[in-house]
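Some structures are shown below for you to check.
No value in this document is a laboratory result; all are computed from the given coordinates. None of the values given here were measured: they were computed from a predicted structure. Cβ atoms are built from the backbone, for glycine too; each structure is taken alone.
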Structure 1
């Protein structure tokens with residue numbers, strides 16, 4: 001019970017004013033703040049967090065069949081979990097409409113208390129409860145005050161109750177386990193191991209080493225929010241032996257009985273100042289796009305005064321932001337499931353009344369991998385693997401036991417050129433433990449002879465202000481398009497041009513492309529990504545065009561040397577002319593010969609050592625109109 005704020009305020013760019021509208025604050029249209037929903041016609045950059053798809057059908061169903069109004073429904077956040085929106089990291093959000101009428105999500109009259117194990121809670125088939133305890137709707141949202149894990153984490157809660165007079169009491173209880181409520185048996189399952197909950201654990205210095213369950217209790221009088229209390233589930237012995245590093249004990253502790261080993265202990269921030277805020281709605285406040293279904297099954301579009309209550313809690317200030325207390329790991333979220341309950345009185349041990357069944361929270365989309373090219377050739381083919389549902393704040397790392405990546409193996413999209421098994425591992429933040437994995441198998445095409453060698457004779461020339469690229473395809477009818485990509489380091493390539501294939505004809509077809517360059521650009525590397533019929537995507541060899549021409553008087557330069565098979569020839573020509581290129585083996589026999597057309601300036605020609613060549617010293621000879629140049633090549637097979 002620290003100092004609180006009971007006037008309208010904006011926290012982490014989210015309006016806490018007992019109103020549901022974005023770009024609307026303190027009963028006025030004010031562009032900028034985020035909120036639960038957006039009212040059409042309200043301008044501004046502020047975003048709303050709850051998904052509103054299907055609203056028209058929902059309201060039409062309420063009109064067509066009034067029994068539909070008794071049914072609950074759930075809506076999650078309209079953005080993927082962990083999205084950065086308006087420079088804030090939105091962790092998750094949820095809206096729940098509770099049962100109306102025949103409601104078995106209520107506690108049976110008698111001894112159901114917060115400190116008990118959920119295994120011992122009892123629920124009737126149906127019974128009435130006081131209207132001041134009947135939950136109509138609830139909502140919850142967690143976000144960071146900025147885009148980083150170091151920013152403060154805020155929890156926002158909202159609840160609408162049937163009756164607006166007198167004091168009202170409710171709890172937002174958050175669990176580490178996947179607790180759930182089975183309506184058929186009217187029992188709770190999958191609760192925690194420590195008397196039905198999960199306890200927080202500490203080391204000798206008071207640092208938290210394992211997270212547990214949390215409960216936030218709120219009390220609203222007929223005029224204002226009067227109290228918000230935070231508690232965590234612990235072993236009672238910790239009250240006497242542990243001095244928490246992140247917060248202080250308040251001294252309160254309540255379990256199932258006075259002798260209980262485990263229970264909820266009150267906590268408060270170590271620093272002074274407000275850590276929570278809260279307000280109640282004014283009369284005729286908008287009830288949101290889903291309208292409001294009252295206990296008598298009528299549908300209204302506005303709240304009466306004090307019918308909707310909203311609050312916020314700074315989890316970081318309270319010492320419960322796990323990204324701050326567990327080594328900066330933003331994957332360790334404070335809880336997994338949420339139950340919202342109402343109580344009979346202000347006492348924490350008061351009888352429980354209504355509840356909203358447990359629902360998932362902090363559940364980010366798990367990576368799902370897909371590709372448009374599930375079958376490729378052993379060589380000369382390319383497949384783009386990608387995460388179908390990427391999260392901008394997640395890190396994706398790829399691995400393979402038997403395949404091969406082209407370029408980097410991180411990010412939501414990668415390229416591979418070998419059939420095999422590929423695995424993506426998702427981390428919610430850099431440095432976190434793995435969150436999810438998915439696997440995809442890229443199969444092997446049975447007949448790839450034509451496809452694997454379709455693009456050939458890829459070469460280029462470079463002058464002070466222009467690059468010219470030339471290439472040929474063996475079977476033009478199989479080609480759909482080309483994407484020419486450029487790099488300055490030979491690793492990271494970006495598209496610079498797109499060419500449609502020439503009209504479908506059989507046989508060899510030549511292509512070319514010119515690109516203007518400016519200034520003292522460094523070495524340039526080019527490759528061609530080409531799409532073939534059947535959606536097969538392939539990648540050409542790389543052409544390397546140097547920043548400077550070869551030394552004066554030197555017509556030919558070969559790289560790399562020694563070579564393991566691939567060669568790049570850099571040839572300087574005074575004018576456009578034809579030339580003959582030959583490779584001689586160590587015995588002086590010609591094992592390769594080709595006619596090439598040189599352009600004026602710097603030319604680059606790429607080729608591979610002929611099949612069957614063995615380790616040894618080879619001679620490469622280039623014959624032009626009136627000049628001959630030779631280079632020795634050491635081939636290491």
Structure 2
């Protein structure tokens with residue numbers, strides 16, 4: 001071991017030990033971990049608007065939510081989509097309207113500043129479709145100027161273009177519910193208007209008909225004519241009513257045990273509104289469960305109330321187990337045993353929407369949330385398998401081992417035709433969906449991504465290495481999938497050597513996922529693909545030794561790999577560097593020192609920056625556990641590798 005390495009090893013061990021103990025301190029009695037998923041104030045504004053729509057908004061809820069929304073307003077009067085991000089028009093509009101609902105006067109300085117920004121940025125006229133739809137619900141925007149969403153789309157078969165299964169699961173659930181809402185065109189009158197938010201800009205000029213978007217704008221005009229026809233008595237009583245009944249049944253069938261829809265806010269909110277418009281009373285069991293479930297996503301503290309857009313106990317628990325396994329903790333620790341038992345019990349054994357494209361595939365796998373049986377996902381399943389193997393669950397590990405085998409087979413069956421993996425569906429790549437006028441916010445399809453594909457490749461490669469019970473035919477098939485995944489990742493490496501990160505920010509996340517996967521799958525660390533990746537990381541290391549990447553990299557390539565150093569992103573870079581054999585490199589030592597120097601006394605790290613991605617370019621998440629689990633993983637691998645002489 002080189003001179004000075006012993007001291008670096010001791011310092012890293014000490015940092016790791018403090019972080020590990022803090023992580024154990026966050027574990028629930030049942031065995032799981034769950035960090036807060038912090039997002040922007042649209043969650044809270046839309047919650048107040050939902051309650052106003054349903055007639056259940058209370059003074060206490062309004063005051064507490066308004067306190068939170070005000071606390072997130074910046075000195076210039078604006079709100080952003082992520083910490084220290086640029087002012088965001090639609091977020092600011094929704095926050096402003098929620099504060100008007102709470103009684104804030106437009107003449108108050110914080111409101112006047114917000115309104116001035118909104119007008120300067122284009123006003124209501126340039127807000128996203130979802131924001132204008134919310135305004136239409138309260139008579140603040142004409143329904144006729146909202147893109148058409150006919151509920152008859154529910155009748156389109158899965159092979160027909162633009163059927164609901166062409167959309168990603170999160171968009172699918174939202175769209176079906178919104179077709180019901182839009183068909184009713186409800187208006188709940190508010191005691192105020194928001195003319196102060198109008199800029200007076202004319203509608204955007206339509207795209208030329210020769211373009212795809214122009215053709216879809218023409219289709220939207222046709223669908224608006226259909227909407228007018230569908231409101232006539234005969235059509236409304238036959239075709240339209242049949243579509244609404246079918247959509248209603250589709251929605252009710254997909255409510256989860258905890259009352260949610262998909263475990264996420266958008267379909268949950270719109271499903272409640274849709275069913276209410278279909279005549280479901282507030283005390284109807286479906287609605288009652290839905291409203292009660294929202295309480296479990298509500299955080300109250302210091303006189304403020306905020307909502308999580310989602311919760312991630314399975315994902316967080318899997319990452320925590322990976323981290324602890326990297327730190328050398330396994331099944332000899334009863335806390336790990338509890339986590340393994342809990343996560344084993346979360347396996348999903350029923351078919352969900354994914355079976356539309358893979359009807360003969362046996363169910364298996366895990367979802368992101370406490371309750372989301374309709375939508376297990378590939379990323380969580382791969383990470384759960386990796387996690388349980390990390391802490392020592394073997395091929396003959398009883399019920400847990402059998403669950404891992406089923407999960408592996410399910411993931412194998414979810415491969416897309418190009419050799420990569422998306423998160424929730426296979427071959428969910430219909431680009432036509434993205435051209436619809438309605439789809440101006442968020443990803444609406446779920447194509448393969450580098451980070452998910454990397455996690456699968458890493459999982460399958462490890463299973464092939466350690467699981468001797470895999471039969472020869474299964475082994476050959478799995479190896480072919482690994483080889484195909486490596487080809488997919490090779491084809492999608494950026495010219496500069498990095499990889500795009502779909503579910504984390506951004507190229508640092510993608511690169512931090514892919515490099516360890518390729519090495520696990522047998523790619524030599526000296527391979528040019530690995531060398532280009534580590535070269536990119538070294539070139540983007542901050543002067544303080546850490547790594548960071550601003551979320552603006554999703555829309556502006558100049559931000560790629562650039563941003564304030566954060567614990568999670570520094571750890572992602574370290575995972576790649578260590579896997580690539582760069583344990584003794586100065587860039588690795590500097591990154592480890594950054595983690596050491598910035599660790600809090602209680603063992604964790606501060607991370608106000610958002611490093612999780614919901615929709616690239618539109619919606620982001622601060623996973624509060626990322627700041628801890630990824631540094632534990634990185635430090636654990638660093639200590640193990642450095643202790644072995646840097647091998």
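For relative contact order in percent (Cα under 8 Å, 6 or more apart), the calculated result is 16, so let me know which of 1, 2 that is.
Traced to structure 2.
As an exercise: helix-only ellipticity at 222 nm (-39500 (n - 2.57) for each DSSP H run of 4 or more, over all residues; to 500), calculated from one structure in 1, 2, equals -15500. Which structure is it? Checking each candidate, the match is 2. Name the one structure among 1, 2 that Rg and Dmax of the Cα atoms in Å of 34.3, 107 was derived from. Source structure: 1.
Comparing distance in nm of label points 7 Å out along Cα→Cβ at positions 234 and 306 across structures 1, 2, the highest figure comes from 2. Could you tell me which structure in 1, 2 was used to calculate FRET efficiency 1/(1 + (r/R0)^6) of positions 410 and 442 (r between Cβ atoms, R0 = 30 Å, to 0.05) as 0.95? The correct label is 1.
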